[in-house]
Every structure is written in C-alpha cells, then in structure tokens.
Structure 1
Amino acid sequence: MEIRLNKYVQENLGISRRKFVEMVKQGKVFVDNNKIESYAFVLT
C-alpha cells in the first residue's frame with residue numbers, strides 16, 4: 001500500500017497539509033535521516 005506523506009501526516013499527526021508543505025519548504029521534514037524535498041513523497 002502506498003500513501004502520500006502529507007496525507008499520512010495529516011491523518012496520524014494532526015498537522016494540516018498546508019502546514020506540512022511549509023515544514024518541507026523550511027527543511028524540517030526527514031524520513032530515515034533523509035531530508036524530504038517534496039511534499040508529494042510517497043511512503044510504501
């Protein structure tokens with residue numbers, strides 16, 4: 001199953017998608033110690 005990271009964050013952490021996009025732009029989002037450059041990142 002694939003899910004977009006922004007949807008996962010909204011559903012599980014209660015952070016709005018807009019807030020998440022801002023966090024990505026500010027370089028505050030990491031997955032497995034890798035900075036996420038796009039809010040459209042897909043989790044598998």
Structure 2
Amino acid sequence: MYLSIGESDCHYRKQVGKAFTVFPDRVLTIEELIGEIQKGNCRGSF
C-alpha cells in the first residue's frame with residue numbers, strides 16, 4: 001500500500017504552502033489524524 005500525503009520541497013518562497021493533505025472525513029484530534037494517515041484515508045494535493 002502506498003500512502004499519499006501533501007508535502008513540499010519548494011525552492012521558491014511563492015511555492016510555500018501550496019501542497020497540502022486532504023482528508024475526506026473530519027479530523028479533530030492528533031490521534032484521529034495519525035489514524036487516518038495510517039489507514040490511508042487521505043491524499044496529497046497541490
């Protein structure tokens with residue numbers, strides 16, 4: 001299984017913050033965040 005999260009290796013200031021992680025379900029706690037990533041219930045986007 002391949003997990004996809006949003007991350008960036010930007011080289012220009014204007015690119016900072018362009019990549020992000022999308023969760024289809026609402027995430028309210030750090031435990032939920034970790035669980036959703038471990039289940040693969042997220043995807044990277046930009």
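Only the coordinates and a few stated rules stand behind these numbers; no lab work does. Please read all numbers here as calculations on a predicted model, not as lab measurements. Cβ atoms are built from the backbone, for glycine too; each structure is taken alone.
Things worth noting here:
- Taking distance in nm of label points 7 Å out along Cα→Cβ at positions 15 and 31 as the criterion, the largest value within structures 1, 2 is that of 2.
- Read-out helix-only ellipticity at 222 nm (-39500 (n - 2.57) for each DSSP H run of 4 or more, over all residues; to 500), computed value -11500, structure in 1, 2: 1
- In this comparison of 1, 2, the computed figure 23, 12, 8 for semi-axes √(5λ) of the Cα gyration tensor in Å is attributed to 2.
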